[in-house]
Structure I
Amino acid sequence: MLGEYRITGRGAAEISASVERAVGAGELAPGQMLPPMRELAVRLEVNPNTVAAAYRTLRERGVIETAGRRGSRVRPRPAGTTRGSIRVDAPPGVRDVSEGNPDPALLPALDGALAAAARHHAREPGMYGQPPIDAELARLARADLDADGVPAGPVAVTSGSLDAIERVLVARLRPGDAVAVEDPGWGGLLDLVPALGLRPVPVGLDDDGPLPADLERALRAGVRAVVVTDRAQNPTGAVVGAARAEELRALLATRPEVLLIEDDHGHRIVDVPLHPLAGATDRWVLVRSTAKAYGPDLRLAVLTGDAESVDRVLGRQRLGPGWVSRLLQRTVVQLWTSGAVDARVVARSYGRRRDALIAALAERGVEAHGRSGMNVWVPVADETGAVARLLHAGWAVAPGARFRMATPPGVRLTVSSLTDEDIGPVAGAVASAAGPAPARSYG
């Protein structure tokens, strides 16, 4: 079962460390079965409860997974390996449309906002014991949320969307709980869930967001949380419209104890309305990041939700970093109040490039998706071959494996760096590289 490797140790910590070392060194391969707990206890001459505690620790760390009577095995993708490592490095002369970055030309200059934040700091220095959230930032954020129909709730500030989602999951769930995630979906989230000792359950989607039948199946299977991207879904650009939102809210209302997390990172870069699901369950949060509109290095996201969930996040945050820099918060306040980003202009710019690429691909008989945001998803029959052929043709794209669980192969292209003159060449290269689309390509 374990080949040449022998698990060692007398205590739970020693046994779990022995397995983790072997996984890290490659001596225990992904998918490899571990001995039944009682069998290993006999071999190590320890109490079965000791082995059970070791296995529990390994599950919580995302090193192994357990499937009831089918036993425990090393996770197919160890949690320490990020999907971001599944990438194509663009050599000199190759255009990189894989990274998912915004167009720098659409990002505002930060010098004025940073200077204004520094002047505010000179008048009112940030000190220990002050409120963790800038009052003006909270007011502006809450006004925006109210305008979009997001239910009333307190506001918290985190260091980006993934930080917010992690804090909510940790505050509300226990290791071993199942989480419904979009498939294809954000690679960072697909890595985070198992790394927290949680079990991802894929939910398929189409251009209107998560498929109701898949969500219903996940709810019946007992998921404890659901994560939904409202707009500019990564990697497909899907948008949850009014009709789909109504269907999803009705399903979620049947399980009010389930935690709902909504990611609205497309705020201020899209021109499609938000149709929030918030309030369909008793436990909910909605997260908005500044990364796409103001730059990835501006590490700030706003979180609202039910009072208990937000209070748990704030309480745990106080025991760690304490707060997100108030200088950073004041910088965002300045950017918001100065109108540094016109969402309509940004959305039109990305939309023009995205729509042009999708149309050019359609003319060449290639299926593609991208209703909002800055990405286009192209289903392909042979993902590895398509990526390699595109690289040879001078284009580095993101392999779909970064975003997929059970959905068929595909590649993602980010349109941020494309010019009008690029559309034809990249569409032609994709058409030549993609081959026939799989029978069930999407949704």
Structure II
Amino acid sequence: MNLIVLGIVLLGIYVQQSVSQKVECFSSFTLSSGKCGNLLGEVEKEDCCLNPSYGFKEADGVCRSCGYINSNATWSEWSPWGECSVSCSEGVSQRRRSCHGIGNCPDPENLGKVQTKPCVKKDCCPVEGGWSEWGKWQLCSVTCGDGIKKRRRTCSEPISQCGGSCSGAEEEITLCSTKIICPTHGGWSSWGSWGPCPVTCFYEGRIPQKEFRKRTCTNPTSSTIPRGNACEGSDTDSRPCSGLPFCPVDGNWGSWAGHTPCSVTCGVGQQTQRRICDSPKPAHGGKQCRGEEQQTGICIIPVNCPINGTWSEWGEWSNCKSPFGKNITCQNIKGQRKRLRDCGDRKYKGTPCDGEIVQHGKCYNIEGCKMKGVLSEWSEWSNCTPDCGPNSTKIREIKCVADISSYNIQDRTMFAGNPHVKCDGLKEQTERIPCKNVPECMDNNYE
């Protein structure tokens, strides 16, 4: 191979090795299992591994930790022991570990990547038993007519072990006949209809009149040879008359109760008296009490009422400054600022405002800083303007804002000052849509 050809080959190898490698990038990597979680997408490995807690997969599909790509090979923690391999008697359980990094992991004790240990979930495995011979038939279940009889066997030849059992039924049942005629015992017929009630309504709380019904011992009639038993119990039944309405009771007022306390502790209020329609209460269609249940009167407490303090809106934040007097403008250094509010309107021993009059906050000073611009997410929808009429709309925006990704904290409310933001090439957007069900305007101010 001449020098020109060799140079071209070496140049091709150099160019190929210098091309950045794309990987599947994951936001989590679990050392105990060697698994990646929460796929983010395909990116350059160097970009993915700016975060050492991330994981990545190359073309071979093996998950690797960004925290170990530039370090010597290191073992992960052992995984938890797995399930026992069998449900009874002795089995095995395993745990694993992975080697991450460059080269081979040291293993002076020759533990390897997998460890296996014996395990027992249950000392013995179930063994089926065998049935004994069937026992003798029991006596027939009746002394006359037809019945049933049973016989049994036991799971004892041999006895089952370790929770085993015998297959099949433990009991056998067959029909039997005594060939003896059974006596017929008397049975009650159904109850007849209830007789008439002597009244058309009854007063609640009083004992009502009774109504009656009868039945006969003819379902069936008891036999004479052999002699059957007569029916037990009475052939007559009674109950309080049913289906009758209560007699109506008209209501009547009880006495007026005393006045309630005045509804206020200062100034003008009200006090009331009440009475209850309970002497007696109207019931069962009786008439309600006539007149008012409540009567109200004015009461006056001749004292000025307290006026509690109310907070004003928070004032503007003060300039963002270092607590030590150093200049922190355009630097990734947190400063401090404060804002004030007033507790106003308190009179006549009203309670003071609850809370602090001064609020302190951390901040970054970006006043006048030259910063790269980025597009924001869509803002929340604005209020509807105008606030009445058919032409009311709301808007949301995507705006060019300062890129604060290099700062330790990304909360934009902590950034103070007006920076010079470079927004070249960034397209801001505004979306405007009508507001729905806006009330009509009461005048002609809105077109």
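Work out which structure the value -1500 belongs to, where helix-only ellipticity at 222 nm (-39500 (n - 2.57) for each DSSP H run of 4 or more, over all residues; to 500) was derived from one of I, II. Attributed to the structure labelled II.
Tell me which structure, out of I, II, gives 14.0 once mean count of other Cβ atoms within 10 Å over residues 410-417 is calculated. Only structure II yields this read-out.
Which one of I, II has Rg and Dmax of the Cα atoms in Å, for residues 170-281 alone, as calculated from the coordinates, equal to 13.0, 38? It must be structure I, since only it matches. Between structures I, II, the greatest calculated value of relative contact order in percent (Cα under 8 Å, 6 or more apart) is seen in I. Calculating Rg/Rh (Cα atoms, Kirkwood Rh), for residues 362-433 alone for structures I, II picks out II as the one with the greatest value. Figure out for me which of the structures I, II the number 2.1 belongs to, where distance in nm of label points 7 Å out along Cα→Cβ at positions 266 and 378 was derived from the coordinates. Clearly, the read-out refers to I. Each of the structures I, II was assessed by mean projected area of the Cα convex hull in nm²; the largest value belongs to II.
Throughout, read-outs are computed from the coordinates displayed, never taken from laboratory work. Since the model is a prediction, treat every value here as computed from it, not as a measurement. Cβ atoms are built from the backbone, for glycine too; each structure is taken alone.
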